[in-house]
1. If mean projected area of the Cα convex hull in nm², for residues 402-561 alone is calculated from each of I, II, which structure is the one that comes out at 9.4?
2. For structures I, II, which has the highest computed value of distance in nm of label points 7 Å out along Cα→Cβ at positions 458 and 650?
3. So if we calculate Kirkwood radius over Cα pairs in Å for every structure here (I, II), which label has the highest result?
4. Thinking of I, II, which structure, once Rg and Dmax of the Cα atoms in Å, for residues 298-697 alone is computed, gives back 27.1, 88?
Structure I
Amino acid sequence: MNTIKQNIKKVARPIYHKVVPEKVRARRAARLNRSLEYETWITMLEANENYDEKFEYNPKISILVPVYNVLDRHLIPCIESVLNQVYTNWELCLADDCSSWDSVRETLAKYEGNEKIKIVYRTENGHISRCTNSALEIATGEFVAFMDCDDVLRPNALYEVVKKLNEDSNLDFIYSDEDKIDDDGFNRHMPHFKPDWSPDTLMSHMYTCHFGVYRRSIANEIGGLRAGYEGAQDYDFTLRFTEKTNNIAHIDKILYHWRERKESTALDPSAKPYIFEAAKKSKEDALERRGLKANLEMVDIMYQYRVNYISQTNPLVSVIIPSKDNYKVLKRCIETLYEITRYRNFEVILVDNGSNDENKKLYQGLSDKYKFKYVYEKMDFNFSRMCNIGAREAKGEYYLFLNDDIEIINEEWLERMVGHAELEHVGAVGAKLLYPNSKLIQHIGVINIANGPVHAFAGLSDDNIYYFGRNKIDYNWLTVTAACLLVKASKFERVNGFNEEMPVTYNDVEFCFKLVEAGYYNVVRNDAILYHHESVSRGDDLLSKEKFNRLMSEQNHMYELHPEFKDKDPFYNSNLAQHAADFSYNMFKESKGKCTVSENIENFEICKKVINAIDRVYVGDKCVIEGWAFFNEKPYNGEIKIWLRSSEKSYIITTKRVYRSDLAIHFKRKVGADMSGFICEFDGVDAGKYDIYVCCKNKATRTKQHIVINK
């Protein structure tokens, strides 16, 4: 109705023609498409959730909510979302910070009779840190959870936390994914699908945020929240808390809805500028506690302070460059390395696996000019072996593996990488690599998806901000490229260097896997920027069938060595795409798994309005039926079931939805057609030949296919 009124008003006004730039229109269209995709993702992922698991360990969780001058339409949904939790062993600790609005006290009074709700009324306003501590003082739970008074929990928030604690009862800190809701609470958007525990990412920004659950004994030990850090009080708290424990887990589900209000930082980070200074102070304190030296630099576009660590020891860095018959490219690399790099305590080891006589002389000439070590050993190309040879010849405390097609364009790049590599918990440090003479991204980190390891956001412009600043502030990644990789020599030796059984591809990925398995965290510094003239020397592995087969062979070998990383990347959320590198949504996450089978006692009306197609029928150790279906009357989507029918038996099998963009294109006018895909995997059906019916809205259509099941 409101929409109709608004449209009438618009018609009544004079019409002014305004030219909207094409880029602006494209951004608007992209935002709308992203919003529609997220709505689809919500429908697919959250529709099939169930919360019927019983737990042996049922700790009490105290939810701490500081309250101050909040509207009823925000406060009441907040409180009710706690009351509606599936998990029941909780208490809600509300602290009113001497609100001046009568409505706040009146609303809180309505909940005073609930035995699971505790309310403390402060006699003076102390701001959010002191107010939250007042809630902490009355908490009795083994764990405490922070919640803002205008936000909303999903019904399974505490259930999922306790489920995780039953997997590991030693956990001290658990955080989840989150999204935003607008002021009226209906429009969910901007989901933050977070990585697993990432200490360097946390030093970049408060990525864990909501929903955070902490062991109360440690929260009390560190003194709760600190006054004077308002706006970043939870950030300061989490930095201090994680210095006390490594028992940290992440739940890759949306459990918290952060409300966007006009004055909220959820809507506009610049709304409260004092937050920046509080975050800066939190980082400065953390650095002092940890005995580290660093400069804090404002990244304006991100409203965050970057931590630029200052080297404590000025160590010798051994720059190891594999190369063969590539003089012009190598010359540019060497010249820019020596002429531009400000950090001077480095040596170069050039490893040549068999250049021809002419190039060998040219290489030797470069070596004589710049006085670096030239190692010549004729052999088949094996990048791993060449790197290991260079390491054996190196004298440095740190090894920098550098492709000969790298061009140095920033004088501070190496000192920034060295400062970060000196951190005890850090494994490999990578740089941001751009395609030459451009702002196009070649490397800011590698994600390990179902298709195998790929460069995140490759080929996109670095002028834009991608997925919570992945290309602007420093993040932990599972893998960084050996085109420019810095690692401490002792850590390199600890994981036995590069695997020489992987001579061409994935050797750097496998090396980074080993570092993560050893307990280190790999990181990319987005302020160490270089040009990468990629594949000048070796060519593209995808253009040759022989090279592609070798690529896949080495990938398979890598996963055989590290099966825990097959289809798994701790630093890339499972809710993000597994077949793309742009951090779009994973529409297929919950599309597989066994479905419920029951003997049919329902009567379905046979009807031609159930439009469908069966794409695949498979019988093996389990049965699989895939396809799409919808009821050809508005609304089109209904619950899809498979009806198997023989002369003797009849079964109904539930399905899981599958996102089908092809159906959205084909059936343009049918809203919801993209949600009409399905898959069902099942067993427990007697042997026999069954006709396949597809059911939707209690109507069924017989398909042209059947399934033969042999027990």
Structure II
Amino acid sequence: MAQGVTGNGTQSAAGAVRVPDWHLGATRWTQLTLTENDPGRFDPGHWIDIMRETRSNAACISAGGYIAFYPTDIPYHYRSSHLADTDPFGELVEGARSLDMHVMARVDPHAVHPDAAAAHPEWLARDADGSPQEHWGYPDIWLTCPFGSYNREFITEVAREIVTRYDVDAVFANRWQGHGISYSETARRSFRDETGYDLPRSEGDTSDPAWRAYVVWRRRKLSDLVSLWDQAVRDVRPHARFIPNLGSIAARDLDRDMLVRHFPFFLIDKQGRSGVEAPWSAGRNGKRSRAVFRDRPVGLITSIGPEHHQHRWKDSVAPGAETATWIVDGFAQGAFPWFTKFNGMVPDPRWIRPVAEAFELHERLEPEFAGRRITADVALLEAAGPEAARTGGRAHEEGFYHALVEARIPFELVAEQNLTVDELSQFKVLVLPDAERLSVEQCRTIQAYTEAGGSVVAAHRSSLDDEYGTPRANFGLAEVFGADLNTPVRGPVKNNYIALTEEHPLTQGFEGAQRLIGGTELIGVTARPGTGVPFRFLPDYPDLPMEEVYPRAEPDAPAVVTRELPGGGRSVYVPFNLGALFWEALQADHGTIIANAVRWALGGSERVRVTGSGLVDLAVWEDADSVAAALVNLTNPMALKGPIRETVPMPEQRVSVALPEGATGATARLLVAGTDAEVTVSGGRAEALVATAQLMEMVSFTWIREDRS
């Protein structure tokens, strides 16, 4: 089954020439991760049929590393004990190529078998006491050190053997970055020689100079490793690439210049919702990765089984509606689809049809995505890194994220490490859910953004600390907020309320109400002259006994501060945990405050507006002559619990777009339904009706312009 390289190494078995930009045609992926006992049991022909049924145009197939699924000649490259004289990897490569598919070989470098561990102890990861680290999930196999000769020499040799023998476009490495700090002698010596420090004894302590040095050192070492692997593959097969898995945080652990040179696309290894994640999480994963490199394709890996942070059910099947929704929400937000199956056997085929339906939908809409890009006027700064998770930053982000989804406000994410004036200039509003740690330079960037006309909506501890967590005496963005710190964070506070104290667009939707639920973590601020304070905190009062539950004083401290900025933009600052509390308690008033704040900060009507009932995730795809609104239907009986048992057909939606200058009207087409839509034009806007949809609908508006001939 092996295919030798001919000429310059770019000729495939089917006769098609492989070119460096092959990845642009690899937009629907099948991944098959084989198990040791698959050879001789599973049917490769059945998998070729699955690739055909799902309209896959690319495949990622297990080849080697921890276990070889081809007849390797490399010492200590462990062959499957069931391999005998078969070559399942080669057979699958040949079958995929017969369908004109692109092929990527998967290797897993994270562990070795006992014979390799005994022969090469220098390959092993070690704990702080110097003991080799046994695998946590399986006895008598050993974790490898990512910084030593195992990765740099052994896996490099494996990659060369694969691309020499087989007609593949790339090698994909999973679990290659290590598991925590490896205290191998190689790592200890290299770190000490290059930084002057001993390896840190614990992870994540940003006050420890050794940890800060480790983050930089690790980034450099892993980046050098990727460069080595990629060049080794390209030396054999010039069009091919070595593409390590970077996980859902995309490229943040590696050197940016290296990524530009060696990564033609990125992958998101967030394969499904975990626990009670909301169904829009798939689209958020796409936004996160695109925020790092907006000019590179990104793929969302989807498991056909359930994913859970505490449990592993790799041989199971998730509900079809959940799998299809995850795939569709991902590609609606710009992440091409990729599904993965563990084990070549298919004891439960219920996943095949939902995956095929979602992939078929992507195939149908793919020409509409081509040439367009996702646009939005609003950007949400994503809480970055493990520190954000530790301090609850993710909950603040999720609350704001869900409020914007519910409000049908199109928005993008901005990556913390990509916070530049150029990046922000494409947006009208920057949202800071709880950007606690901002450097002086990042605060200056946001200040410059507002001076150029940008608006900011911020909450809670935003800009209170520097990038290392050192508290400031005042907000780093006090000038933007129009508010100064007078009391640090206080809480948890029970029974807190905010009173409506000024008529303002932020109070819309609360007609008749005098007070709303406030926060549980409060910050005391002084509003500067010239600001608005539409909400103020009621001073604390008891929550028990019930007879004592009444306010003793009038509203006083600002609970929301608004400001018209000199550059023409606006700011809204909310000095309590608005996002996290909305995510925890899901009180509708908190979501309304977020939506009102963002809409007021926009300073005008939204370019794309969708009205109707139900839960809809919205993305706007645009080119010079058209706008397409992608409406993903997330309406289901358990929308905020996580699992999707069924998708309730989308209720009627009205999609309205602002006409560009020079346009006198528009035509509209429902791209999923495949029908034209009636358009009404009024007040400089075009509106079309979506009567219903199942997974999604995409409404494409094309402009009618005045004939000037």
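Read the figures in this text as sums done on the coordinates, not as results from a lab. Everything numeric in this text was worked out from a predicted model, so none of it was measured. Cβ atoms are built from the backbone, for glycine too; each structure is taken alone.
1. Working: I: 9.4; II: 11.0.
The read-out was computed on structure I.
2. Greatest value across I, II: structure I.
3. I
4. I
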